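These are the structures, in structure tokens.
A short reminder: the numbers here are calculations on the coordinates, not readings from a lab. Since this is a predicted model, take the numbers as computed values, not measurements. Cβ atoms are built from the backbone, for glycine too; each structure is taken alone.
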Structure 1
Amino acid sequence: MAELRFNGSVWCNIDMTLRHIDTIYSQETEALGLTVIEWYILRILYEQDGQMASRLAEGVGRTPTSFTPILDGIERKGLIERRQHPADRRAVKIFLTGEGKALQEQVKASIERVESKLRQQFSDKDWQRFQHVVADFQTMAL
């Protein structure tokens with residue numbers, strides 16, 4: 001097992017790991033003309049199109065206040081469109097365009113390539129353990 005840096009500092013080591021993993025994801029998403037966050041948003045919309053912007057932000061771990069510029073970028077690429085919520089004029093729902101839907105198979109294939117690349121580094125048991133640790137970190141009360 002490799003040694004952890006900075007005397008085992010959890011934050012520093014997770015941050016460094018995230019940067020390495022982000023590079024792997026970025027290589028896949030850039031080939032599609034997307035950023036990693038745009039890729040995540042499309043993935044969520046493929047599961048359920050027509051979601052509220054605030055729910056999408058929550059789904060990708062972003063604050064709604066920082067989310068508008070991200071949606072602007074995806075909309076400029078012609079992959080999504082905003083529509084006013086029929087019951088609440090202040091709310092906006094996000095829908096895939098035809099172009100956004102057309103990318104679904106490419107996005108799905110890129111997901112499989114990344115997951116395969118990451119999983120190759122670990123035994124099945126270690127991969128499952130890792131997923132449990134990540135899930136536990138995500139549900140920690142602040």
Structure 2
Amino acid sequence: MVDKALLKEIKEKIDAGAAASDVNDTLKVYELFKQVAEENDDLKEELEDMDITIQMNITDADAKFWLKAKEGTMEFGEGTVDNPSFTFSATKEVGAGMLFGEVDATSAYMAGDITVEGNLQDAMAFQEIIELALEALEDMFEDL
């Protein structure tokens with residue numbers, strides 16, 4: 001079950017925009033994505049065949065987060081993770097913009113706003129997860 005209070009909080013943050021976000025909103029968005037993945041068949045199906053570990057480094061806040069997507073589940077946390085499939089680094093605003101659906105990761109990568117080290121195919125799969133989660137959230141936001 002998706003936590004309605006968290007859903008409302010993230011909607012307000014998305015409406016306010018990435019520039020107004022706090023670096024710790026990353027963990028809240030990951031938690032919401034995890035809850036959505038437990039309920040949304042499209043997202044659950046996308047996660048079924050995945051086995052990726054993501055390291056996210058926020059360059060202007062000295063913050064690090066990780067996310068694992070494996071066998072239909074998501075885990076996440078603060079700090080570093082061993083042997084990530086890929087590491088991406090971005091400013092707080094660009095990182096939040098990706099998670100909020102404001103920033104296209106491919107365009108940001110091409111513009112040099114995001115650096116990716118590791119498996120680019122896994123990075124593209126992560127972008128797909130974000131897009132599916134945001135689509136599912138749009139429907140949930142309408143019900144608020």
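Comparing structures 1, 2 by distance in nm of label points 7 Å out along Cα→Cβ at positions 37 and 101, which one has the largest value? When distance in nm of label points 7 Å out along Cα→Cβ at positions 37 and 101 is calculated for 1, 2, structure 1 comes out on top. When P(r) over Cα pairs in 10 Å bins from 0, in percent, for residues 21-76 alone is computed for each of 1, 2, the one that comes out at 24, 49, 23, 4 is 2. As an exercise: FRET efficiency 1/(1 + (r/R0)^6) of positions 93 and 133 (r between Cβ atoms, R0 = 25 Å, to 0.05), calculated from one structure in 1, 2, equals 0.10. Which structure is it? Only structure 1 yields this read-out.
For helix-only ellipticity at 222 nm (-39500 (n - 2.57) for each DSSP H run of 4 or more, over all residues; to 500), the calculated result is -16500, so let me know which of 1, 2 that is. This value belongs to structure 2. For which of 1, 2 does FRET efficiency 1/(1 + (r/R0)^6) of positions 85 and 125 (r between Cβ atoms, R0 = 35 Å, to 0.05), calculated from the coordinates, equal 1.00? Working through the options, I get structure 2. State the single structure among 1, 2 that was used to calculate relative contact order in percent (Cα under 8 Å, 6 or more apart), giving 25. For relative contact order in percent (Cα under 8 Å, 6 or more apart), the value 25 is produced by structure 2. For mean count of other Cβ atoms within 10 Å over residues 5-12, the highest value in the series 1, 2 is held by structure 2.
Upon calculation of log10 I(q)/I(0) by the Debye sum over Cα atoms at q = 0.09, 0.14, 0.19, 0.21 Å⁻¹ from the atomic coordinates, which of the structures 1, 2 produces -0.24, -0.60, -1.17, -1.46? Source structure for this number: 2.
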